[in-house]
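Next up: the structures, one after another.
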Structure P
Amino acid sequence: MTLARRHVLAAASGLLLAPLARAQGHAGHHGHQGPALPAAAPAADPFARLQGGVPHHLTADQTAQRSVASPAPAGAPGRWVTRASLPIARSEMAWAAEWAGRLHVIGGYGEGRVDRAYHHIYDPRDDRWYLGASLPRGANHVAVAALAGRIYAFGGFLDQNRNPDSLAFAYDVASDRWTAVAPLPRPRGAGAAVALGGKVHLIGGASAPTEERASVGWHEVYDPQADSWSRRKALPGARDHVGCVAHQGRIHVVGGRFNTFEYNTGLHHVYLPDRDTWELRAPLPTPRSGHGLVIYRDRLFAMGGEGGIINRPGQQTVFGQMESYDAASDSWLSHAPMPIPRHAVGAVTIGDWVYVAGGGAVLGGGVQSAVHEAFTLAPA
């Protein structure tokens, strides 16, 4: 069934009322203009517990989970600045997408629940958040990728990091509406979605049965023109919560975990589409999962993440390391770490800045954040 023939899901009630002059006229990558959206006020508190969604102040033990030291050689440090906080403290969105110079953060944990359908949109031109049409069903660890004026949202978990589904949706930026598209061939959450060559690759993740929640190396490709899926060679090291980007016609899958963050890895695989094969590259210096990964100044930049054992003091880590990879030399450097380490962040590059929004403030999903920080190598 073609995309045009599938049922179009209406935008959230009242979403297109209250036009905002400052949100209008933002041309997309291909000349599309985004809709006028209502503004969303920043969260009053930077952190909130998952249970009940109540405000939270980090304890000394929780703050001690933070790690920022990197074994990689030092590169240009760069600098971080604070940006407008997310409207709601949230995490486990499973990354983010950028289109037309805006950051889209979709789904995740927040307000005491794990099945949120939030869709917050950040515009750096006015340092302000807006409300986009909600995901048609709430979920966490939804894989998202932007392509040709649409943002695709694949799978996700319906319970806390468990119980994956196979639903797939496309968000049309110009109309602020979601459409159901061909479902995933197999249900999974915490996979990585990346656009390459007019298609969207969905790689890794974790699947059913829920009580086992095993990592998978599945590699499936969605074709928007045919509204159909096909398979490619599987990721050699099955894992979830990876960092994933397309760079110079290849796909890099960096870090992640084997089933749980007790078994993090720095593995770095690159996919060569012309040969449908994977090759190893220099590993991530700080093994971690739930980290952000973006392309900035022709390098891969990895930030944040988590690792350790729940309820084991001294063995719980939330990473703030910022490390970058150069494909030409197959080598890594370290940079100024995140001021507030977090995992399960929404990270994208817009212009000469890397924006990192939200994320978990402690190991696991117990505490969300509304923190939003941006990194640049440009001088102050």
Structure Q
Amino acid sequence: MDLRLTDEQQALRAEAAAFCAGVRPLLEADPEWRRQGMLSDGDSSAVNRALGDAGWIGMSWPPELGGRGLSRLDATLVEEVFGYHWLPLSSYLLSYKTIGAALERFAAPALVEQLLPPITRGELVFCQGFSERGAGTDLGSLTTRAVRQGDSFVVDGHKIWTSGAHLADWIYLAVRTDPDLPKHRGISVLVAPIDTPGIEVRSFATLGGGTLCEVFLDAVEIPAENLVGELNGGWAVLMHTLDFERITAEKLGGVAWLLDRLEERVGSSAQLARLRGELTAARLLSFRAADTLDRGLPGSATSAMAKLSGARLMQRAADAVVDLLGLGGLGEGADAALEGRAAGLYRGSVGSTIAGGTTEVQQLVIARRGLGLR
């Protein structure tokens, strides 16, 4: 692949840029959008509704589900534009790009018809209940239990690092349904409204300036028809979800904005030239990963390459702010250097090589599934 876009893709990106300019007043009226390290990780219900009204959520889904029928590559190109304009995209990314992609592929038709249209309208927001204490990088070690009782599963456990749970309408849960099977084979995926009795959400602040949550599940009854995919076949569902999550074009858009602003302030430099070269490579890897998923090919290795290159680039771009502007480049507030955005990026970039799978995990995926090594 290369970076040359079709006329249709260029027009789509121009449409997305015009949308971003139109919602700028919503951002200025909502100071919370500035609180997250990489602003695409932030939340704004007003922006999410605007995305839905404009037809940007679910754009790669078929029209009967409220989508535009575009490719995943087209969506990735749009998300890069959104990131350049620093839209708060947490709800969009979780509900459409990652969880929605898995629902579209694995959920029963009735569940798809119930959940996907309101997601596309920006009316329904998901959070992702994966990680637990002791089961983050090693997700297969999760211990949250779901026991079948009649027409329901009864769930008990504890999730942590759950982005957006305090704002979500539904939760997408990885649970253990057969403790006697090997750990990757006894996992299933369930979805449930976040206000289901027995679900408690507690939030806490993060270094990046945003909010994460932990979710406690105490005898939570979830209807059996809310199973996503096969019983005990949840590992495939989870990996498909992560294949989409790890394409982070929106963060590359934020890095592109940062490099443009740095060059305006300090002019050209060898350091910025190297970073622009890395950005070009990271973009290519993201586009390749999206195209791989569009063609229905296994995407774990290409998505891991995209995620790893983008995460490392975020950290090096954050370091460049200090190298070129000194500590004054990390001032906060709209009147600070770089509109105060670099400080949040600097803090948030610390976790970029951890969240969504550590650097070591991405390297293992690339080696094993991309290169066939053992």
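Among the shown structures P, Q, from which was the value 67, 47, 41 of Cα extents along the principal axes in Å calculated?
Numbers: P: 51, 49, 46; Q: 67, 47, 41.
This figure was derived from Q.
Mean count of other Cβ atoms within 10 Å over residues 137-144 computed as 16.9: which structure among P, Q?
Values: P: 25.8; Q: 16.9.
Of the options listed, only Q reproduces it.
Assuming 0.55 is FRET efficiency 1/(1 + (r/R0)^6) of positions 89 and 329 (r between Cβ atoms, R0 = 25 Å, to 0.05) as calculated from a single structure, say which of P, Q it is. Each step should come with its number before you reach the end.
Numbers: P: 0.05; Q: 0.55.
Derived from the structure labelled Q.
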Of the structures P, Q, the one that 0 was derived from, the read-out being helix-only ellipticity at 222 nm (-39500 (n - 2.57) for each DSSP H run of 4 or more, over all residues; to 500) | P
Among P, Q, which structure scores highest (criterion: Kirkwood radius over Cα pairs in Å, for residues 201-264 alone) | Q
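FYI, it's all coordinate maths here, none of it is from the lab. What you are looking at is a predicted structure, and each value in this text was computed from that prediction instead of being measured. Cβ atoms are built from the backbone, for glycine too; each structure is taken alone.
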